[in-house]
Structure P
Amino acid sequence: MFSLTDVKKLALLSRISLSSKEMERLTGELSSILQYVDQIKLVKEAAKNEIAPLRNVMRSDTDAYPRGTFSEKILATAPSREGRFFKVKKIITRS
């Protein structure tokens with residue numbers, strides 16, 4: 001349990017001003033706050049044991065498929081095309 005003196009010291013160290021009512025209320029609340037922090041520490045320690053070791057799951061930087069494998073199928077879905085490119089309306093103009 002924290003005393004009123006402890007709360008005053010903490011307020012001074014934290015550079016906050018507290019009224020006498022706030023100091024009285026905090027004497028009781030600080031213990032429960034610290035107990036909660038202890039619970040969080042326990043969960044954090046337990047979680048460390050649960051986490052699998054890190055490993056590289058990225059694929060090598062190569063083409064997954066030969067170039068152009070799906071190009072024709074994709075271009076066939078385009079409303080308009082020009083050769084092997086999608087044809088779209090011009091939306092940028094020069095000022």
Structure Q
Amino acid sequence: MYALRLIKLRSKPGQMAAVRQIYNAQILPAIRAMAGHHSSHLMEGVTDPDEALGWIVWDELRFAEMYVQNDAYAGHMALISHLLATEPEMKGYIPI
């Protein structure tokens with residue numbers, strides 16, 4: 001059963017390009033190399049240029065949980081935390 005992690009990001013004003021560069025160059029390749037990864041993307045806000053939504057689909061819930069529990073998520077957010085205006089919001093979902 002697939003599992004989805006949504007991550008809402010808000011950059012400091014004018015910093016989304018830097019977030020995008022780090023996310024695409026370092027974070028996404030690391031996520032995509034992890035066991036159980038199915039797909040992942042970062043989408044920027046259409047009406048709010050300082051907002052982005054990232055999502056990761058995992059093959060199973062246990063892989064989504066491992067991503068958070070093994071500190072990979074914390075490490076990835078540490079790479080961009082200096083560019084963020086607020087703490088990222090993460091939510092998890094499974095099919096019904």
Legend entry - Label whose coordinates, when helix-only ellipticity at 222 nm (-39500 (n - 2.57) for each DSSP H run of 4 or more, over all residues; to 500) is calculated, return -8000 (choices P, Q): Q
Legend entry - Structure with the greatest value (metric FRET efficiency 1/(1 + (r/R0)^6) of positions 3 and 43 (r between Cβ atoms, R0 = 25 Å, to 0.05), set P, Q): Q
Inset, instruction - Work out distance in nm of label points 7 Å out along Cα→Cβ at positions 27 and 51 for each of structures P, Q, then name the structure with the largest result. - result: P
Inset, instruction - Work out the source of -0.86, -1.13 here, i.e. which of P, Q gives that when log10 I(q)/I(0) by the Debye sum over Cα atoms at q = 0.15, 0.23 Å⁻¹ is computed. - result: P
Legend entry - If relative contact order in percent (Cα under 8 Å, 6 or more apart) is computed and equals 49, the structure in P, Q: Q
Legend entry - Among P, Q, which structure scores highest (criterion: distance in nm of label points 7 Å out along Cα→Cβ at positions 11 and 75): P
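Only the coordinates and a few stated rules stand behind these numbers; no lab work does. Every value quoted in this text rests on a predicted model; they were computed, and no experiment measured them. Cβ atoms are built from the backbone, for glycine too; each structure is taken alone.
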